[in-house]
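All of the numbers you see were taken from the coordinates with simple rules; none came from a lab. The model shown is predicted, which means the values in this text are computed figures rather than measured ones. Cβ atoms are built from the backbone, for glycine too; each structure is taken alone.
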Structure 1
Amino acid sequence: MFRPLKILLSSTKYPLTRCCSGFVSRMRYVNRLKEDDEACVAALQNAHIFLFHRLSPLLQRTKQGTFRPAALMSSDVQLILERLGSDRPLLKESVLIGCSEQNQAQFCLDVGDLDQAAVEEVCEGNFIDLRKAFFLLTGSEAPLVAKAQALLRWHQTSGFCSATGQPTHRNQAGSQRVCSSSGIIYYPKMSPVVIVLVSDGKRCLLGRQSSFPRGMYSALAGFCDMGETLEETLSRELAEEVGLEVHSISYSSSQHWPFPHSSLMLGCHASVSPAHTQLYVNHTELEDARWFSVEEISSALQVKTPPRRGDPPVLWLPPKHAIANRLIMEWMYRQRRGEEGQ
């Protein structure tokens, strides 16, 4: 029964990529574009381009009334740039973000030097702030747009070497920048952030900052200090922000988050003793923090749009693309399983 495998491994008729999964093939293709400037230039000629205007993505409304990021062919983008009178070879400034399942390269490009209204008219779309766009996008589109914006922001803020003060220059893919004087290579970076949903067994803890949309509460989060482990950061943040001491921690999942300047969110669950749930909110860190019941969270999950001014107060949760939403859904699932087991 092992004969087919033996034939496959010993055969030289088929290239290695024929034996790889689609995922492996795509990852190797993207890696090649990062390492080979000529291959990247060639891929750019038949690529999908996602446009941004001063870091706001271009979205188009579908016939169904939903929104999706506009994936324009590179040839169409070039015509648009020429039509709007761009005097720079902007297309070459596109940054590689990945490739589709059909191995079509995907790039992003910020056209902030052009008139926003003119670009929107030509492209039949609108540039929307990324925080608002997160509530409009579905599926895998939000993470793709978030990655694109993070890379564009990094390039805009990394034009000079921190060691020599000399200009840095990017490779064609935009996956690195090199100091023109010292040769120091810089790569895009993310800051680790712990985000945690705390439970006392029957309720979960959510907080809000003054910058949050009206009515929104989310899981608590904080940046990792130098030298800290994930567990140490989580324990310190809860002590600082709400005066709680946790007795168990479990890791859930992670997510890239483009705010404020590209973070790696490390999602966790934590529990506290039901006898020690008194909150001591640090109002320099949080505007408010509260315990919420299963019923309150269940009702909040039904709210699809943010409350408007004049509307009755209502609990509003982070969008489903956010890891905070995932942590809340996991907690709800565990609570329901617990009720079924009683």
Structure 2
Amino acid sequence: MGINGVEGDKTLQSICYKRGSLRLLDQRKLPLETTYLDIKDTKDGWEAIKEMVVRGAPAIAIAAALSLVVEVSNLASFNGTSDDAATFLRKKLDYLVSSRPTAVNLSDAAVKLNEVIDKAAAEAKEVNSVFQEAYIEATEAMLEYDVMSNKAIGSYGANFLQKHLTDNQKITILTHCNTGRALHAQGVLERAYCTETRPFNQGSRLTAFELVHENIPATLIADSAAAALMNAGQVKAVVVGADRVTANGDTANKIGTYSLAVSANRHGIPFYVAAPLTSIDLFLSTGQQIEIEERSPKELLHTRGGLGEQVAASGISVWNPAFDVTPANLISGIITEKGVITKNGADTFDIAEFVRKTSGDL
């Protein structure tokens, strides 16, 4: 999950925004370079998301929405009616959603912003009110909520794991595109093991970088070493992120997550998903309905997730899904910004009821 820091915060900032300006940490160049890209419009935003400059479903949604904020903030004028302006914004949002179809947070943000646009267009006396007073302020509110929800997820997760797993002892966790930051802050984390997260290596590029940056005791392992680590008794819990969670609790996340869940189940290790409620898609009943993005063969054929030299034989066929789906029966709980969703007596999640009960709370 990407980090959206604030000025003076010691955490790594992947999104740096102020009205009219957006910079994204180029996560492809970590850990050797800490470089920020200036995002001037939706085209820049689309390319940054598609090319993995920014990662993590919530961060992708925020980066997309803010790229449109920057574009409209810097428009000198708009020649048209408020309805024309609303149509312009809707088309831009549709374009941004096409950059990463698996991440439901992105489409969820677009739906919410389209509602804001429709209302503003109906009430607008001038075009600028659609831009400035409605869309921009709604998107900035999303950014603020994202920062708060990240902290709340960490707090709920740390408290839950401390209560259910520690027995007054520090614990070790295995992460797949997460850091275990809140556990460390509460003094209950002994060590975080992070996977390299092939083939694009987000784990070794960014997660490991974040762990070192924040002085969290951590060890990087090959994806294929996870089962052996569990068998050696070194993992007390697995915590992963999510790009989409369906109504029954099936979860799509970075490729390799399903393998970790199967291994954790085999070794009797609890497996948790940490994600904001915007990652939940109640319109899909099971994970079989999730669209799985396939990425370029080059990510497997070349080193550094496709950015380096060729290492595979020319002419070999490649299957490179970006995500896999972990069935709900392998998941112990879903950690959100409004609490931890656990299973009922029938060993199933009632996610819709949880969302209904916590609606409006943070």
Thinking only about distance in nm of label points 7 Å out along Cα→Cβ at positions 47 and 79, which of 1, 2 has the largest value?
-> 2
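On Rg/Rh (Cα atoms, Kirkwood Rh), which of the structures labelled 1, 2 is highest?
By Rg/Rh (Cα atoms, Kirkwood Rh), the leading structure of 1, 2 is 1.
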If you rank structures 1, 2 by volume of the Cα convex hull per residue in Å³, for residues 119-190 alone, the highest one is 1
When you work out FRET efficiency 1/(1 + (r/R0)^6) of positions 39 and 223 (r between Cβ atoms, R0 = 35 Å, to 0.05) for each of the structures 1, 2, which one comes out largest?
-> 2
Structure from which -9500 was derived, helix-only ellipticity at 222 nm (-39500 (n - 2.57) for each DSSP H run of 4 or more, over all residues; to 500), options 1, 2 = 1
